[in-house]
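Values quoted throughout were computed directly from the atomic coordinates according to the rules given, and no laboratory measurement underlies them. Every value quoted in this text rests on a predicted model; they were computed, and no experiment measured them. Cβ atoms are built from the backbone, for glycine too; each structure is taken alone.
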Structure P
């Protein structure tokens with residue numbers, strides 16, 4: 001074993017900006033040097049669970065034209081390629097980020113997009129050094145690409161027009177990154193990597209500029225991360241990417257080992273919802289040959305031991321409830337076990353301040369939950385409930401239980417909502433709201449819009465305006481939605497209708513007007529003669545109401561007393577008299 005481990009590299013970027021193409025290209029490096037995909041000799045790229053390892057001899061050969069005879073000290077690079085939509089912010093090791101260094105990939109034609117900005121925010125927070133890969137230079141008009149060519153060479157071979165168009169895109173990027181507090185410069189012009197972020201133009205699809213990118217990444221890692229790359233002694237420690245059921249193996253964990261080593265039979269301590277749990281490694285596995293790690297099926301190779309930094313699959317008893325994004329610790333003594341269990345308990349207790357009253361939040365990992373909580377705290381949104389996993393029906397019911405209507409919202413980061421929970425939200429009379437996204441600031445934006453809209457609605461409902469009598473006719477062939485809420489076309493045949501009013505059919509109260517629309521416009525009220533679309537809560541067309549029905553606006557008794565002293569139109573007076581007759585069947589003095 002050498003005295004240092006390889007740097008762990010995360011690849012981030014906006015969707016479709018070339019993350020997958022870059023990782024695919026990296027996986028293909030060195031394949032010519034291999035007799036077969038089963039070969040594990042020098043020059044072969046090793047595929048781990050959730051990671052791809054590029055050994056130093058491949059890197060030295062590839063980057064030789066740029067190194068001027070120097071070679072890299074690191075044993076290689078380990079690229080983490082997290083499953084599903086796990087975001088970088090959810091992957092942590094010992095309080096910091098799991099990655100030592102990151103590549104932020106940006107489409108040079110598109111510039112910084114929402115997920116680019118989100119990635120920048122996360123990198124800044126985790127204090128992770130990074131390099132920008134300005135991808136898709138091959139899409140610049142007139143650009144000539146050659147596979148495997150260094151960017152230094154490529155730039156010298158382009159026409160003046162192509163370079164001019166590239167420079168235009170490049171300066172756009174400089175401006176966009178400056179807005180977020182980052183100075184960026186082309187990698188061959190950077191003199192101080194602590195002051196400026198290096199931008200490497202690449203074409204992941206054509207395989208151009210990849211050697212420049214890898215040379216900059218390793219150079220940075222070796223110059224600035226020496227301490228953390230040589231901290232490899234001691235018991236194994238890793239980050240759990242996810243738990244999944246594997247045919248023939250039962251429940252397994254996909255783990256990135258970032259320190260020490262782990263052997264078959266070792267005792268490990270894991271983090272669960274209920275604190276720490278000790279178990280033993282039954283099996284260590286890696287995908288056979290070059291199987292795509294997320295689809296290796298039953299093609300697993302068992303191994304006896306693994307060393308940092310590497311990706312591996314672990315099978316062990318008692319894996320239920322292990323939390324993604326938490327630490328796995330290898331222990332060799334009673335004192336180590338007790339220390340690890342204490343640390344695991346602390347990790348399982350979310351460092352999120354909960355209040356008596358507030359919103360509910362969910363995420364797929366501990367890190368994700370804490371990242372969302374941190375953002376909400378910054379904008380002073382209190383949190384009443386925080387948990388990991390998919391949004392369930394029970395979560396929606398807990399959300400509805402909030403006494404403040406503006407807190408009846410559940411925000412879910414990088415996690416799905418179950419079908420019965422969707423039904424629960426749609427049927428919620430308490431006005432529960434679900435907001436979900438893989439981008440934190442999208443969740444915050446949508447929450448802000450919802451709060452504004454809900455505040456307006458609540459103000460309208462609470463404004464004690466006199467409810468005037470009104471009658472509506474449900475128009476034939478104008479049912480736009482049958483229920484939750486029912487949306488129907490109506491004609492106001494007498495008086496007026498208003499949002500929030502309750503409706504009567506004959507003498508039975510049947511529902512409430514949730515909204516009134518005319519074309520694209522929302523209205524607070526509609527007057528006699530108007531034909532509008534009305535959303536009615538609490539009814540189903542074909543059950544409580546039918547096309548052709550005549551419905552009355554119900555008037556609260558306190559308003560009836562005021563109406564008796566007011567001047568009403570003849571049509572309003574007729575409806576009012578009808579309402580008095582209905583209510584006085586049960587109470588002779590109603591409205592007096």
Structure Q
């Protein structure tokens with residue numbers, strides 16, 4: 001018995017390979033396809049809908065039902081029927097739920113194989129089938145008929161498993177992936193990786209009567225022979241369908257993936273804005289159903305709202321992907337940067353890189369690194385800094401702008417990073433040096449955020465959406481003595497021109513075009529060094545750091561200066577400045593000294609010594 005591997009390359013050319021089920025199991029347990037499967041699962045974890053997984057062609061389709069061959073025209077035909085049927089059970093929420101489904105599937109004697117699907121969201125179950133007399137057909141048409149008759153029966157059996165295994169979701173059973181809809185023998189699954197697949201080579205056959213009518217793959221099978229139970233099930237099903245028809249007739253629904261809740265809008269008032277389906281809205285919908293004579297409970301409305309029957313909606317991706325290939329070729333990003341008057345000649349390039357990084361962050365293209373840059377617009381009040389920051393987002397995405405984040409509320413900050421698009425750290429100079437060097441420094445480089453939902457039972461991993469920008473009214477605001485490569489300090493020479501109308505569609509169409517062309521959205525080592533050098537003028541100086549240059553000057557000649565430790569230098573400064581210097585944090589002062597440009601140091605038994613000359 002041979003399973004068929006079907007691989008299609010980028011040019012849509014098809015290749016066939018034949019392996020025994022035992023050999024297939026060993027590949028599934030091995031690491032041949034591990035990298036591509038893990039990438040697919042990470043890709044599916046963020047629910048990307050608008051662009052295909054670019055390595056899908058590297059995962060072949062496994063067809064257990066038959067050993068297939070290609071004729072002279074390239075059509076796949078049956079060479080030998082294996083008597084196997086593939087079902088998909090899903091959607092599972094996590095690995096534990098998938099293992100539970102596999103364990104329960106193993107309890108049925110006709111289960112040959114149960115394995116976690118390549119996306120990590122389903123379980124693939126291979127079932128053994130045969131005719132009533134235990135034989136298998138040798139003609140393709142008869143094999144197709146047997147599979148088509150067996151699907152409803154197998155689905156009914158495994159629906160019970162789905163009902164008991166489901167925890168977070170209502171699991172469903174359906175036909176497996178097929179290459180061509182007209183041939184059920186091509187039902188199979190993408191190559192996957194599972195260290196502990198269930199495999200039973202001696203599985204019993206699900207025997208299918210030739211007298212059964214041929215049904216569709218989704219044909220329901222009665223769950224009970226009891227007349228009264230059937231009547232009750234029929235009534236419940238009818239009322240549920242009536243409820244769904246009423247809701248869909250009166251409202252439009254969508255699951256906002258960014259905000260994590262379902263939104264609705266009355267179809268009678270399509271000009272109204274989309275609103276979250278809160279408790280008040282659900283109660284209204286339930287009352288409307290009861291007044292319409294539908295005998296339902298409040299929880300029925302809630303189940304429908306929280307089911308996969310609601311279409312998923314990603315406002316960011318829909319906005320951006322709608323702009324693909326629509327750029328007019330003009331430099332709209334550069335024109336926007338030019339509205340910010342500054343003497344820093346690197347600003348247009350730095351702003352362009354940061355802006356592309358922000359869009360890449362929204363798209364989720366880089367799952368390893370976050371947009372670890374944040375422009376800081378520095379000037380006196382009235383220079384339109386906050387207005388400029390807010391204007392970076394189009395009206396369709398203005399919900400994603402935040403300028404009142406409280407950094408002391410860490411859980412709220414992490415949630416904001418997964419729900420907002422642009423966070424303005426307004427009045428940046430009011431952020432304490434301790435927060436700058438610790439929490440904020442780590443926060444700005446995160447690629448994803450881990451947080452527990454309200455009333456949630458466990459910590460979840462969410463994609464980070466937000467990028468940062470900041471404003472300040474004073475110049476001495478950067479506190480990290482080791483260097484500030486994550487912030488791009490820009491001092492304004494005049495008010496920002498906010499009267500110029502921004503063409504947001506072309507602005508983001510240009511960004512999408514540049515990203516697709518592979519333009520860099522991060523600063524290289526040379527540009528990072530320029531940022532750090534530029535930021536020295538905005539460094540926040542402690543009194544001891546300020547007095548250092550009054551008491552000492554740097555030298556490279558040992559005969560001219562003397563070697564002193566950070567403690568000795570700080571003691572000398574205290575003697576010079578008196579009560580003006582009260583700090584005693586030698587560690588921070590040492591970090592300041594080690595990051596001074598052109599300072600000469602050496603390591604000794606008493607610690608690091610610096611070559612300085614006392615004035």
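Summary of values
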| quantity | calculated |
| --- | --- |
| Computed 100, 68, 40 for Cα extents along the principal axes in Å - originating structure among P, Q | P |
| For 25.6 (mean count of other Cβ atoms within 10 Å over residues 98-105, calculated) the corresponding structure among P, Q | P |
